[in-house]
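Colleague: Each structure below appears as C-alpha cells.
FYI, it's all coordinate maths here, none of it is from the lab. Here the structure is a predicted model, which is why all the values come from computation and not from measurement. Cβ atoms are built from the backbone, for glycine too; each structure is taken alone.
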Structure 1
Amino acid sequence: MKRTKDGKNKYIALAMGNIALLGGIDAIVNSENTKLDMDRPQEKSVSAAINRYASTWRIMQNNPSEFEIDKELLKEELRKIRKTRANIEIGDIFHTSSGALADNLKIRCVLHVVTVGLGRNYVPGSYIQLGRCVTNLLTYVDQLNKSKKTYKLNPITTLAIPIFATGKGGIASITPVAQRMVDRAIDYLECTATSYVDTVYFVGYVEDAYRELRAILETLDKDVIKVQDV
C-alpha cells in the first residue's frame, strides 16, 4: 500500500482467469496487434475472450437451442479507428466501449494496447517496449479522466491488465515481461500522486501465469504494495 501526497492509497492486485469475466473493474485491457484486428471469438487468447464476451449474440434460426454471434462490437469500433490512422506502432493505446460487457459486468471501457507488430509474422515488442506500454497505458487513463466528460464526472480508478505479448506469436517467457510490467505500474503509481487510478490488477489467464505473477508480487515491500487476490 502506498499513501501518496494527496492521501490516496494505491494498490497492485492479482487475479486469475478470464479477464473478460472480471466484475467490479472500470476498464479492462486488451493486448492487440498493429492491425487492430481482434482475434476471432472462438480462438484461445485474451483478445478473443474480450471479443467474445463484448459481442452481442442471437438465437440460431436453424437451431433455436443454440446461439451465434450477432455483432462483434469492439472489432467494428477498432476497424473504424484503424481507417483513421496511417501508422500504428507498439505502445499506442486505443479506447473503445466495452460492448455487451457494460450490461453484463458493468465494465465501462476496453483499452487496447498495441504490443505485437503484425506483418508476415507476429513480432512482439521488446521487454523494454512492453514495460513502457504500461506507463503509456496509465498515462492515457489519466488523460481520459481529465479530458472526457464521462470520466471527469466518474473517473476510471481500477483496471485489469493481462501479461502482454506472451500468447499467440508472443514472447514465450512470462516472468521477465511480467516483472517489467509490474515495475512500471509501481513506478507510475508512486510518482504520480495526482493519478485517479488506485488499483491495477494483473491477470494470469492460466495457472502458470498466475503463479509467476504471484511470485513477483510476493517479493515486493508489503508496506508499499498490497497483494490481494480476486
Structure 2
Amino acid sequence: MTPEPLLILPGVILSGSWHHRRVVGIATLLLFPGEAQLHDEDGKHLALSYEDLTDATWEREALSLHSRSDVLRLSGPRELSRAWALVVEQACALPEVTRGMRTLGTSRGGSTALQVRFFGPLLSARRRLQEPDALERRVMQFDTEALTQRLHASITEIAAERHAENAPRRRSLEAHLEEALEPLTAQLGALREATEALHQVAAGSRFVEWRLWTRRLRRVFLEADRAWAQMVRQLEPR
C-alpha cells in the first residue's frame, strides 16, 4: 500500500541534473517517507531516494538537492522552504542507537538505580538529538565533554558511596571503574572529532558527515554497554 505523501507541491521549476541526466521543466513535487518524487505534465516521474542525497540546501528562495555527482535545483512555490525542512528531517532521521545493548534495562545490568545514574545522561542527550533543528545545532546537543565529565563524576560518587569509611577500597574500586570507562571516553573523543568535521564540511556533503556522525554515536552507546557490563562485575560480584 502506497503511503500518503507528506507534502504535495505543484508548479516546481526544475534545473540541473540527476543520475548524470539533465533535468529541466516544471513538475509536481511529492515527498514520501522513503523518497521524493517529481511528476511532470507528461506523466513521467523521477524518484529521489533520501539515502542517495548528500545534502539539501536552501539559498535564494530555491531548494538544491545534492548527490555525489549531481545537483538538482527546485524553485518557484513559496512552500519550498517547508519541503526543504521535510527533506532534511527524512534524510537525517536519527537511527536507533540502543539496539543490541545487553545491560540497559535488563537484569544483566544490575541495580536499576545505578543504571539510571550511568546511562541517564547519555539517554537524555540522545532525546535532545531528536528535536527538529539544523544538523549543526543538533549534534551540539550531544555535548561529549560534559558527558565525559559526568561519567567520571558518577564513578567517583558510586565508589565513595560503596566505601565511604574505607579509603583504600574506595580508591581501588574507583580505579577499576575508571579502567572500564576508558574505551567509552575514547569513543566520546572520536564523536567530538566527528562533530567538528560536520561543522567544517562544505555545502553538498553535510548528510554524508551526519551519517558518519551517527555511526560514531552508535559506537558510543555500544561501548557504554560494554563498560557498564564490566563495572557491574566490580559493583555486584557473584
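Colleague: Out of 1, 2, which one gives 8, 33, 38, 17, 4, 1, 0 for P(r) over Cα pairs in 10 Å bins from 0, in percent as computed from the coordinates? Before the final figure, lay out the partial values.
Modeller: Numbers: 1: 8, 33, 38, 17, 4, 1, 0; 2: 7, 27, 24, 17, 13, 8, 3, 1, 0.
Going label by label, the one that fits is 1.
Colleague: Given a value of 14.0, 41 for Rg and Dmax of the Cα atoms in Å, for residues 81-152 alone, calculated from one of 1, 2, which structure does it belong to?
Modeller: Numbers: 1: 14.0, 41; 2: 15.2, 49.
Source structure: 1.
Colleague: Using distance in nm of label points 7 Å out along Cα→Cβ at positions 177 and 209 for the comparison, can you identify which of 1, 2 gives the largest number? Working shown, then result.
Modeller: Details: 1: 0.8; 2: 3.6.
Looking at the calculated values, the largest one is 2.
Colleague: Out of 1, 2, which one gives 16.1 for mean count of other Cβ atoms within 10 Å over residues 9-16 as computed from the coordinates?
Modeller: Working: 1: 18.6; 2: 16.1.
So the calculation was done on 2.
Colleague: Which structure, out of 1, 2, was helix-only ellipticity at 222 nm (-39500 (n - 2.57) for each DSSP H run of 4 or more, over all residues; to 500) calculated from, if the result is -10500?
Modeller: 1
Colleague: Taking FRET efficiency 1/(1 + (r/R0)^6) of positions 49 and 105 (r between Cβ atoms, R0 = 25 Å, to 0.05) as the criterion, which structure among 1, 2 has the greatest value?
Modeller: Largest one: structure 1.
Colleague: Ranked by relative contact order in percent (Cα under 8 Å, 6 or more apart), which of 1, 2 sits at the highest value?
Modeller: Working: 1: 31; 2: 17.
Largest calculated value belongs to 1.
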